[in-house]
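Peer 1: Have a look at these structures, which come just after this line.
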Structure 1
Amino acid sequence: MKKLIIFLTAAVTGILLLVAAGSALACTTMIITKGASADGSMMVAHSDDDELGDQRFIRVPSRIQEGSRPIYTELYRYPRINTKERGPWYFVEGYPITPVLYHIPYEEIWSLLGRRQENSFAYFDASYGVMNEMNLMIGECTNGANYEPEANAVKSKDNPLRVFYTQELSRMALENCSNAREAVRFMGALLETYGYFSTGETLLVADENEAWVMEMCALPDPVYHSVWVAKRVPDGEFFVAANEFRIRFLEKDNPEYFMYSPMLIPGLKKIGWWDESKDGPVDWLKAVSPGEYNHPYYSLRRVWRVLDRVNPDLALSPWVDDGYTFDYPFSIKPKFKLTAGDVFDLYRDHYEGTEFDMTKGVAAGPYGDPHRFVGPYDGNQNDVTKGKTLSGAWERSISVFYQGYTYVCQTFPQKEDPFKGLVWFGPDVSYTTVFNPFYTKMSDLPATYQTGGPQQFAGDAAWWAFNFVNNWSRLNFQLMTKSEIIPLRKVLEQSSTELLAALEADYYGAPAGVAVAVLTEACKENAASVLDSWWSLAGELVAKYSDGYLNLPNGEFATPPIEPTRNIGYPSWWLDNTNYRKGPTDYKMK
């Protein structure tokens with residue numbers, strides 16, 4: 001079966017290779033505070049919409065921190081970093097070792113941290129750090145910024161060090177921090193000391209008690225070179241960001257809920273981006289960014305959609321005056337408290353049921369396909385070139401064809417380790433993925449999640465199973481997803497939920513070593529079972545929908561017999577939008 005899929009996948013996904021990016025990622029990220037969740041957990045969620053980047057979900061083990069910490073500028077394509085320094089899964093034979101951009105002595109790191117951390121915390125890692133064994137959680141999205149410099153490892157009079165982007169920055173936090181407030185301060189100190197490069201970024205940082213939104217960018221100044229702000233999400237509220245800064249006015253005298261870089265105000269004054277007498281209070285979004293990331297509503301439509309679904313009583317409008325609108329609150333109280341499954345569903349959205357429904361209309365084709373590929377007329381989805389002229393644009397949905405993976409982190413304040421922290425990880429596109437649970441105290445992750453790249457098919461890599469099914473579903477998207485994919489997805493995610501409940505019932509309070517061993521093996525076996533089910537589904541879809549038919553195996557032998565092969569054809573509305581009516585129905589000249 002998998003040998004067959006090697007050939008089929010090359011044909012189905014070949015077009016996607018044309019849009020592989022080596023640039024910033026365009027993501028959607030959310031916070032669900034413990035007072036906003038149905039089970040009292042704090043949640044951080046993130047979809048990594050990284051096109052054909054490195055999709056591996058890797059466990060980085062704890063290690064002794066001695067000497068200096070290497071900082072890398074990584075690739076987005078596989079392998080993002082190739083090194084023996086981060087455990088066995090970060091080294092891929094046959095690829096060059098990733099060069100080190102800069103080394104930071106641990107004594108300097110601990111000075112900024114304010115204490116010694118001689119053993120790093122183990123953590124789950126992907127394009128960015130995800131969650132560590134202390135249940136510190138991180139989410140991310142990329143934003144446009146007015147100044148986006150390249151990395152610089154050699155300081156001079158006119159050029160500051162710029163050695164951090166949020167990938168390595170987030171990992172540094174997970175290696176050394178156990179709570180969100182400490183992580184924000186530590187990352188801010190790293191930026192101010194060693195400098196920041198590339199696009200604007202948002203990092204969501206949360207523990208069991210506090211959730212923070214931290215935003216950062218570079219400034220074109222050798223002294224005030226890197227700036228950041230951070231705002232806490234009040235308990236009981238929900239937050240979403242989608243490729244645009246969401247923090248607005250600085251709150252100077254509210255340290256419990258607001259922090260910011262001491263470089264910010266003098267830096268903005270010096271470069272002329274803010275004048276207090278003319279501009280009033282500092283508006284972070286307006287001062288440092290061009291607003292939306294790619295085109296009008298590329299970011300704000302997603303923010304509107306998520307907030308509207310979480311609390312429709314707010315009656316928020318999908319239309320705004322400009323990209324700097326104040327119409328969408330920083331955070332809101334949900335109408336109903338949210339489960340992890342509710343969050344999965346938010347990520348599976350194509351604006352269904354709204355005027356922007358991407359499953360409707362000619363662009364969706366005869367079978368309601370919400371995916372919109374990009375080409376030479378609209379350029380790369382992640383192109384934020386200033387001043388470009390657009391000939392048109394597609395709506396930017398939350399579930400999008402170039403998603404690499406989506407995850408939902410949970411930490412439960414009321415529980416004890418090793419049941420306290422959990423990551424639900426879904427490879428590939430969120431609409432057609434299955435979220436699998438992995439406890440943060442697990443001693444390992446399945447090999448299928450820690451291996452394989454999108455540039456070469458690998459039947460033993462989890463991402464390829466979900467990528468294949470998603471691509472194959474586009475032959476008849478609505479029929480396959482509603483009849484085959486969604487029902488199985490629901491069964492598998494429900495089975496995972498039941499597994500977690502059973503594990504907790506049987507092993508809560510057991511000796512730590514015993515519980516960790518059991519949880520590790522149980523979650524790995526569950527992931528393997530899900531993967532087997534998904535490859536089986538792939539084979540069934542290939543046969544059942546072959547050549548545009550509905551091909552029912554052994555239908556003639558059923559009781560009662562059913563027609564084994566059925567014509568699917570096209571809906572009449574779609575035929576009316578084609579040249580079907582002009583086809584040859586008689587011998588007369590048309």
Structure 2
Amino acid sequence: MAESFRDRQYSIRLFFIAAGLLLIGYAAYFQLIDSSIRSSADAAIMDQHILYPARGTIYDRNEKLLVYNNPMYDLLVTYSQIDSSMDTLKFCQLLEISKETFEKNLRKDWTTGRFNRNVPFVFLSKIPAKTFTRFQESLYEFPGFFAQRRNSRGYPHPNAAHALGYIREVNAKEVKDSTGIYIAGDYIGASGLEREYEYYLRGTKGVRHILKNSLGREVGPYKNESLDAEPHSGWDLYTSLDLELQAYGEELLKNKIGSIVVLQPDSGLVLAMVSSPSFDPNLITINKNRGKAYSELKADPNKPFLNRSILAQYPPGSLFKPVVGLIGLQEKVLDPNRTIYCQGAYYFEGQRLTGCHNHATSLNLSMGIQNSCNAYFVTVFKDIIDQFSYTTPDRGLDTFNNYLSKFGLNRKLGIDFPGEKKGNYPTSKYFDRVYEKEGNWKSLWIRSLGIGQGELLMTNLQMANLAAILANRGHYYTPHLVKKMANENNEEIYMDKYLKRHNVGVDPVYFEPIVEGMARAVTSGTATRAFIPDIPICGKTGTAENTQGSGKDHSIFFAFAPRDNPKIAIAVYVENSGFGGSYAAPIASLMIEKFLKGEIRGPYRQYIEKQMMEANLLDTP
């Protein structure tokens with residue numbers, strides 16, 4: 001039994017000796033031959049570095065650059081790694097900051113849990129590339145600090161600010177709602193195309209995983225970079241904007257309040273979208289001066305941030321008369337050769353109700369358009385509303401509004417742009433409420449709608465689209481600003497979804513007397529200041545009553561050219577500038593000539609150009 005005990009004791013000793021030798025062998029191997037375990041033992045923290053992609057660039061229709069990426073840098077710091085003996089003075093001089101700023105940016109409340117001494121946080125953001133290049137040469141002297149490249153936006157031209165839009169930092173709600181796509185400090189499209197196409201422009205972030213030791217110093221990549229991902233650039237946008245035409249429109253509207261929208265009738269492409277007053281988009285690119293510039297623009301009483309092309313809603317005035325004529329023809333309540341007498345006003349039972357201006361009697365519909373006769377179109381409108389019975393104007397108005405809907409009124413056209421307003425037309429139910437105490441309402445009471453006044457409102461985009469409908473003789477394509485997109489592999493996607501044809505429910509044959517009247521309006525009617533001898537322009541002036549306060553009425557004009565096979569449709573709205581032929585018509589004709597001919601030709605046309613550009617209709621330039 002004693003011998004058995006000694007055998008067991010011997011076996012146990014042998015086991016422990018063998019195990020010890022094995023452990024010593026493993027330890028020697030990893031210490032002397034394989035250092036991976038030693039490194040991993042030192043590595044107590046895995047850190048992620050976000051790699052930001054290049055945001056997609058934006059071009060005009062001729063592939064001229066409109067928006068590019070302007071590199072800048074965020075400087076991050078891990079507090080526990082800062083060398084207390086670093087040259088603080090040199091650090092501050094290189095970054096052009098004060099010592100107070102240095103101390104303030106490092107001072108964090110570590111008790112809140114928002115910051116950790118071993119976790120990097122942003123020390124200084126939006127460092128311009130020029131400043132960072134100088135600082136980078138000495139970065140090795142400042143342990144604990146490292147840089148992260150970001151991209152602001154740059155604009156080679158001071159134009160199209162409203163159309164292009166701008167970017168800003170995400171807010172807390174956007175971070176929360178993004179399900180991890182955005183983190184605090186990221187940039188996002190805030191307006192214009194930057195906002196509408198954010199999904200494509202932003203690209204995809206990359207990530208680099210780094211092992212750090214307990215002191216926060218880098219040890220090496222995590223898992224041999226197997227979890228790392230490269231960033232992917234955003235998609236480039238190729239817009240339909242014509243930079244030269246856009247810039248010219250902005251010059252013509254300088255020191256005026258209003259909008260110009262130019263469309264290509266056979267595609268719906270937007271050639272220019274001008275809103276005035278405007279601003280240089282470089283003023284609000286992300287940099288240290290952005291806040292001051294943004295505040296000044298925001299405080300401007302002329303509202304330069306307001307995109308009047310899609311956000312302002314105006315009465316169309318006499319631009320609405322061609323629509324009334326077309327519906328009258330389609331509903332067979334109007335013959336194109338009908339004569340309607342005008343004695344300077346629309347009269348009912350001997351009472352003067354709606355004024356007009358002095359002109360010859362309109363012997364037909366074309367002359368009614370040429371003369372912009374209020375009496376003619378109040379009469380036609382009343383006939384449309386009363387076509388079933390003068391006691392049931394609601395049926396007539398519902399029929400009328402059904403056409404307006406097809407013309408793109410009282411609804412968004414669906415442009416690839418955020419914030420589009422839909423305008424307004426009043427419904428029969430609306431008038432039932434308004435005239436509830438009076439009993440049944442009458443067509444005579446709403447006659448102002450027939451000349452584009454009353455409760456009728458449209459955006460200037462909708463007015464330009466009306467011009468496109470007239471140019472196409474009865475159909476339109478959804479207005480849009482982007483022709484195609486291209487990814488980082490240069491694979492292209494064309495925006496074919498906007499090329500669906502929308503018919504307005506009026507036979508093409510009925511457009512001819514309207515087009516004839518618009519041609520006469522330019523050659524010998526209310527829009528003679530838009531006349532160009534070798535460009536047959538079809539246009540219509542409008543003067544909308546200013547119902548928002550003091551000042552002149554609004555000058556309006558829409559047109560297309562040339563008459564056959566039109567290449568351009570345009571609407572111009574100039575607030576507080578009087579009659580439609582005074583400013584809107586000549587401005588539109590200059591835009592048409594610039595687009596079709598490339599220049600303004602001849603002394604008289606150049607005189608009009610000078611007159612329009614020098615006109616100042618603002619109280620304060």
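Peer 1: Once mean count of other Cβ atoms within 10 Å over residues 196-203 is calculated for every structure in 1, 2, which label goes with the largest value?
Peer 2: 1
Peer 1: Work out the source of 47 here, i.e. which of 1, 2 gives that when percent of Cα pairs over 32 Å apart is computed.
Peer 2: Matching structure: 1.
Peer 1: Say we calculate distance in nm of label points 7 Å out along Cα→Cβ at positions 52 and 268 for every structure; which of 1, 2 gives the highest result?
Peer 2: If we compare distance in nm of label points 7 Å out along Cα→Cβ at positions 52 and 268 over 1, 2, the biggest value is for 1.
Peer 1: Suppose you compute distance in nm of label points 7 Å out along Cα→Cβ at positions 204 and 244 for every structure in 1, 2: which one lands on 4.0?
Peer 2: 2
Where a number appears in this text, it was derived from the coordinates with a stated rule and is not lab data. Since we're looking at a predicted model, the values are computed, not measured. Cβ atoms are built from the backbone, for glycine too; each structure is taken alone.
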